[in-house]
Structure I
């Protein structure tokens, strides 16, 4: 049975102080009840409706008028991937977070959902009786709702800012639009690029990262051919397997999850596997991948900081790192280590980031030599790896 928990807010009169309105769509009464309890305890979030099928969500969207929809993939009558385009057709700026269990099929569907305009995805724990898994799910879901919802509202109240939509074609549109909404922090202070020639490219990303990565690797073939590329994307197991396959197709270069102990070679893209941190170590004259099963760093596993910090022991100041869209501040501490060792850091700008958390933290920490729109990062990398120091 569907239960609307609050009356809909009047469209066009949303204020930042008003709670974000969430529509839960899942055929499991257990999951709906659990998430409703979690979100109900957050002062800035309200569950506007709890629905059983995608059909109910499509039919009741105007009445509920949510800011965010948490949409299950597998449901009766109308599943999540079928409901997604119908929901976005009715409300273009709706933030849709796809929820699914960790299977290869669901990972594939989640990636398809991103290409159709879903804002993000979240893996559901295999068992809600495991306290650790449930708490991780709760933390991640609340953070995604809070950050993605806030971004969508800012876009709605500042028409010149890019409309929130992470699908690849809409990401490309965003790179050509007006400057981002002013950030409340201090102005960004940029550093000069390192005078050392970079010998490795490191990339860290989170929310919105898969789409940004696929767009970027398609344009940096000359870099990949001559230098190794190592990527940490906040993503669970199975999903990283699928992402590596997508990166291989987008770049037309070898890309796969990194293997513990393998040598790092030019011409390859190495992706941190879900659930394990990726570092690099020196073994004789070679750089070698080192995976570990340590605790989460910055609430993430894999995390960006371990990769960034470890790279300076191998390449010293010849490291160039890029921090793409994502929540939190992962990558800033490791980026500071890179800069201290003589390397350089580039951050994605706010206008083209799905969430300007990670790149914004790095930019305001004063460690970046450039803060660029997504479509300008790849050309800049090609020039830097070709010897341009400007």
Structure II
């Protein structure tokens, strides 16, 4: 079906405007038109009428060159055709130099239909070219980001994998030295340090695999049982920082069933809760991690609050960067919150962080409900 062309006419005479429209009768051009006899009103018509093309006739009431410049300043891609009573080479040159698409003489309007069609086609081609340029720039920017992330990923991952291995090798060497000397007092300590290094190595490998899955796997949505998911998360984190000393509180408010990619949501919550447990404050008499979920028809709002060591304000903007550690005491890979942000963005959600050093940290997640997708 042919798209309707919206023609704005800057013409002082209704009769002359009718002649221009008559010239379009046999062109099979589908159009609607509007007319103004005041050149200064052209820009207002661009907002209200939204023309695809402008036909302008010079007259005492219409300064075509001025109207042309104003219209092109407001909307540069609208074709502007000057339709004049007489030939003036000087005027025609000025109009074309000012940005007019073409210059037509009224006594010979036979060229008007073809000129309009050519102008519309050229505008569509230009718009298509611009869209492709924008898409190409976006893809290039994404590619540069991927390359930067890959370089950082390879560099930092090699360090995160080698550091625990070097630590284990060093401890094995010390253990052999102690055994050779008949000393057994420090072996238990060495074994504990080895175990911590192996856990750190295992955590890094798990996060690398998680990151790979979020990049590649397309998972169908399913209804989320938040209570069960949090229970699985706590069971999965039993080896971290004596979690039995941390009170876990889960509140899931009644609401509409929530649908989402279970694996992606699990990775998000696992990494946030893991940080809350890792960076608890041992100086506090009572440590806690509180999870609260509110579900509405279009989204779930999830808040995870702890009273751990907190994050300084000047570092809070960087905690989602790849391999960034907000504290020198961190033994993590620096990948967890990076994966969280990347995964939330894939789900079309948002994440906010508020933290006060010494008091604790709260993450607020807003995740879209994919209930419509699940019911199709």
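Bear in mind that the values in this text are calculations on the coordinates, not laboratory data. Since this is a predicted model, take the numbers as computed values, not measurements. Cβ atoms are built from the backbone, for glycine too; each structure is taken alone.
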Next on the checklist: Quick check for you: by mean count of other Cβ atoms within 10 Å over residues 246-253, which of I, II is greatest?
Outcome noted: I
Item to check | Read-out mean count of other Cβ atoms within 10 Å over residues 22-29, computed value 21.9, structure in I, II | outcome: I
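If distance in nm of label points 7 Å out along Cα→Cβ at positions 86 and 118 is calculated from each of I, II, which structure is the one that comes out at 2.6?
Numbers: I: 1.7; II: 2.6.
For distance in nm of label points 7 Å out along Cα→Cβ at positions 86 and 118, the value 2.6 is produced by structure II.
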Checklist entry - Taking semi-axes √(5λ) of the Cα gyration tensor in Å from the coordinates of each of I, II, which one would give 70, 24, 18? => result II
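Using helix-only ellipticity at 222 nm (-39500 (n - 2.57) for each DSSP H run of 4 or more, over all residues; to 500) as the calculated read-out, with -16000 as its value, let me know the right label among I, II.
Label of the source structure: II.
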Checklist outcome for this item: distance in nm of label points 7 Å out along Cα→Cβ at positions 142 and 262: greatest across I, II for structure I
